[in-house]
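Derivation of every value follows stated rules applied to the coordinates shown; laboratory data play no part. The structure displayed is predicted, hence computed values, not measured ones. Cβ atoms are built from the backbone, for glycine too; each structure is taken alone.
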Structure 1
Amino acid sequence: MRNIKVVFKRELAGYFATPLAYVFLVIFLILTGVFTFYLGGFFEREQADLQPFFAFHPWLYLFLIPALSMRLWAEERKSGTVELLLTLPLSMTQAVTGKFLAAWCFTAIALALTFPIWITVNYLGTPDNGVIFTGYLGSLLMAGAYLAIGACISAVTRNQVIAFVVSVTVCLGFVLAGFPAVLDVFAGWAPQALIDTVSSFSFLTHYQGMSRGIIDLRDVIFFGSLIACFLAANALIVDLKKAD
C-alpha cells in the first residue's frame with residue numbers, strides 16, 4: 001500500500017506541474033456547462049434534476065478520458081522514464097495501480113468541480129439529492145472504466161496519438177454495444193444468449209440506471225470487474241514490453 005501511495009502522489013503531482021491539468025479542467029467544465037444548459041435544455045425542461053448533466057457524460061468521457069490516459073504509459077516509454085520507475089522497489093501491479101488511481105482521482109476532482117451545477121438545481125427547485133449522488137457515483141465508476149481501458153492501450157505504444165485514437169475506438173465499442181443498430185447485426189444469425197452478452201457490455205446499459213438513482217450491484221460489479229481486468233492486462237503488457 002505504501003508503494004502505491006508513493007506512485008499515486010508522484011503521478012497526481014505530475015498533472016498539476018504542467019498546464020495539462022488546467023486545460024483539461026477548463027475544457028471539461030465548459031463542455032459540461034454547454035451540454036447541460038444548452039444542448040440538454042436544462043431550463044426548458046422545468047424539472048429540478050440533473051438528468052441533462054449526466055446524460056452527456058458517456059459521450060464527454062469518450063474523448064476527454066482517452067486524452068488524459070494516453071500519456072500514462074506512452075509518455076513514460078517514449079521518454080525512457082519507465083525504466084527508472086520499474087527499477088524502484090515496487091511490483092508491476094503497484095506501479096499500474098498507483099498511476100491509475102492518480103488519474104482516477106484527477107477525474108474525480110474534475111467531476112467535483114461541477115458542484116455549481118448541483119447548487120444551481122438546488123437553488124431553482126427541490127431535487128432528489130440522493131439520485132444526484134448516485135448519478136455522480138455512476139459517472140465516476142464509468143470514468144474509471146474508460147481510464148483503465150485507456151491506460152492499458154497506452155502501455156502498448158510509445159505514440160500518444162495512436163493511444164488516443166485506439167482508446168476512443170475501443171471505448172466507443174463499449175458505449176455502442178447496447179444500441180439496436182449494433183445488436184441488429186447479430187440478430188440475423190447469432191443466438192439470443194450472444195446478443196444479450198454483447199448488450200451487457202454496453203456502458204450505457206449499466207450507467208443509465210445509476211444516473212437515474214438506481215444502484216444495482218450488477219452495474220457496480222460490471223465496472224469494477226472491467227477496471228480490474230484492464231489493469232491486470234496493463235500490468236502484463238508493461239511487464240512484457242519493459243525490455244523494448
Structure 2
Amino acid sequence: MSDSDTTKTERALVVVAHPDDVDFGAAGTIAGWTDEGIEVTYLLCTAGDAGGFDPAVARTDIAGIRQDEQRAAAKEVGVVDVRFLDYPDGQLVASFDLRRDISRVIRQVRPQRLVMQSPEINWERLGASHPDHRAAGEATLCAVYPDARNPFTHTSLLQDENLDAWSVHDVWVMAAGASGGANRWVDVTGTFDRKVEALRRHVSQTAHMDDLEGMLRGWLGANAVAGGLPEGRLAESFKVIAVP
C-alpha cells in the first residue's frame with residue numbers, strides 16, 4: 001500500500017507508553033511527515049517515572065525530567081503538541097479508562113493516521129515487547145476500533161465534552177521487522193540525523209549508551225535490507241493497516 005492509496009493525511013496521532021518510545025520507533029518517519037506539512041501530536045500514556053539510570057537523581061524528579069526530554073525530542077522532528085496521560089510507568093494495563101482517555105484525544109485531534117505500538121509479543125526483540133508497550137498497543141487499537149468512532153461508547157465524551165465520534169483511516173504499528181509482519185519500510189536516510197538528535201535529548205535514557213548512532217544504524221540498515229531498499233539506506237518499518 002502506498003501513500004497514494006490512503007486518504008489525504010493532514011493530521012497524525014502517535015500513541016506510545018513511554019517517553020523515547022516514539023523516537024526509537026518512528027522519529028525519522030515523523031520528521032519526514034512534518035516536513036510535508038502533516039500536523040503530528042504525541043500522546044504518552046505514562047511520564048516514564050520508572051525510567052532513568054542515574055541513582056543520584058531523585059525518583060520524584062524523573063517524571064518531570066522525562067516529560068521535558070520528550071518535548072525537546074519532539075521539537076527536533078517538528079512536533080510541538082505533546083500530551084501525557086500520567087498513568088504509572090510499569091503498571092499500564094489496557095483498561096476501559098485508558099481506552100477512554102486515548103479515545104478522547106483521538107476525538108480532539110481527529111487524525112487520519114495513527115501510529116501505535118504492537119499489542120503482540122515480538123519473540124525476536126523482547127525489548128520492543130515491554131508489557132507497557134503491549135498494553136498501550138491493545139488500548140490504542142481498541143480506541144481506534146471501535147471506541148473513538150462509536151458515539152455510544154464512552155458516552156461522556158460526547159455528552160459532557162462535546163467530542164464527536166471520529167474514525168481513523170489507517171494505523172501504523174511500530175517495531176514491525178520482517179518477522180513482525182512489516183509491510184511498509186520508510187527510507188529515513190535523510191532524516192536519520194534528526195532521529196539521533198531526538199534520542200540524544202532523552203539524556204536520562206541514552207547518555208550511558210556508548211554508540212547510540214551505531215546501534216541505530218545497525219537496526220535501520222537491517223530494516224532497509226528487509227524492505228529491499230538500495231544498499232546503504234536506512235529505514236523504519238511498520239505494519240500499516242487500513243481501518244475498515
Re mean count of other Cβ atoms within 10 Å over residues 66-73: value 21.0 computed from one entry in 1, 2; matching entry is structure 2
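If Kirkwood radius over Cα pairs in Å, for residues 114-233 alone is computed to be 16.9, which of 1, 2 is the source? Write out the running numbers ahead of the final one.
On the way: 1: 16.1; 2: 16.9.
Value 16.9 for Kirkwood radius over Cα pairs in Å, for residues 114-233 alone corresponds to 2 out of 1, 2.
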Thinking of 1, 2, which structure, once helix-only ellipticity at 222 nm (-39500 (n - 2.57) for each DSSP H run of 4 or more, over all residues; to 500) is computed, gives back -25000? 1
If percent of Cα pairs over 33 Å apart is computed to be 13, which of 1, 2 is the source? 2
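Thinking of 1, 2, which structure, once FRET efficiency 1/(1 + (r/R0)^6) of positions 18 and 162 (r between Cβ atoms, R0 = 35 Å, to 0.05) is computed, gives back 0.95?
1
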